[in-house]
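Engineer: The next part holds the structures, each set out as structure tokens.
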Structure P
Amino acid sequence: MKKLALIAVLFIGIILFWAVEDMPAFGDPEAPATRYTGELYIRSALHDVGIENIVTAILASYRGFDTLGEVVVIFTAGISVSLLLRRGGCL
């Protein structure tokens, strides 16, 4: 069983090192992830959110959905762990 786990870890590690070669350089302004995102926010922030300040629109609206999702996941995990510990008599 340990040999199978070692083979799996080595296989995944090789794939990850292979994938790193295709990543753009850190801070590259021509990277696909940064080439279109800023322009998209500038064009659609006022129409989507209705707030004239682009920074406020991004933080309050676009990032707000992401943060809400993270909070829901962490809350659900905490409740689940609490229920599991209570069921086992630990709490």
Structure Q
Amino acid sequence: MGPEHELEKQEMWVRNPNLIKLDNLDTPVEALTKIRYKDPGAMSTIVHEGDRIKVEFRKQVKAVAPGQSAVFYDGNDLIGGGFIDK
């Protein structure tokens, strides 16, 4: 992995969103966002902007990799997910 994979991020965008629990994310929603299969997740605020979801993490997260899946949870309930965008 190159150094670009080690950079910490606080914000990311998710493309091709698929919502399960909510009809829309027109207003900000607090969610646990997981960016890898075994990721414990990080608290974030998510909101739909255009055809993507903007994710703002409360704390810095590492290894945000475009093309990987991002999944959003409200407790044990799946809100939805999509693919991390560039």
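The numbers here are math on the coordinates, done by the rules we state, and not lab data. This one's a predicted model, so the numbers in the text were calculated from it and none came from an experiment. Cβ atoms are built from the backbone, for glycine too; each structure is taken alone.
Engineer: Which one of P, Q has helix-only ellipticity at 222 nm (-39500 (n - 2.57) for each DSSP H run of 4 or more, over all residues; to 500), as calculated from the coordinates, equal to 0?
Structural biologist: Q
Engineer: Right, another one. For mean count of other Cβ atoms within 10 Å over residues 39-46, find whichever of P, Q sits highest and give me its label. Present the calculation step by step, with values, prior to reporting the outcome.
Structural biologist: On the way: P: 12.5; Q: 15.8.
Largest calculated value belongs to Q.
Engineer: Output the label of whichever structure in P, Q has the greatest value of relative contact order in percent (Cα under 8 Å, 6 or more apart). The partial results should precede the final answer.
Structural biologist: Working: P: 10; Q: 39.
Top value of relative contact order in percent (Cα under 8 Å, 6 or more apart), among P, Q, belongs to structure Q.
Engineer: Moving on. Which of the displayed structures (P, Q) returns the greatest value of distance in nm of label points 7 Å out along Cα→Cβ at positions 47 and 63 on calculation? Display every interim value, and only then the final one.
Structural biologist: Values: P: 2.4; Q: 3.0.
That would be structure Q.
Engineer: Among the shown structures P, Q, from which was the value 1.00 of Cα Rg over 2.2 N^0.38 Å calculated?
Structural biologist: Comparing all candidates, it corresponds to Q.
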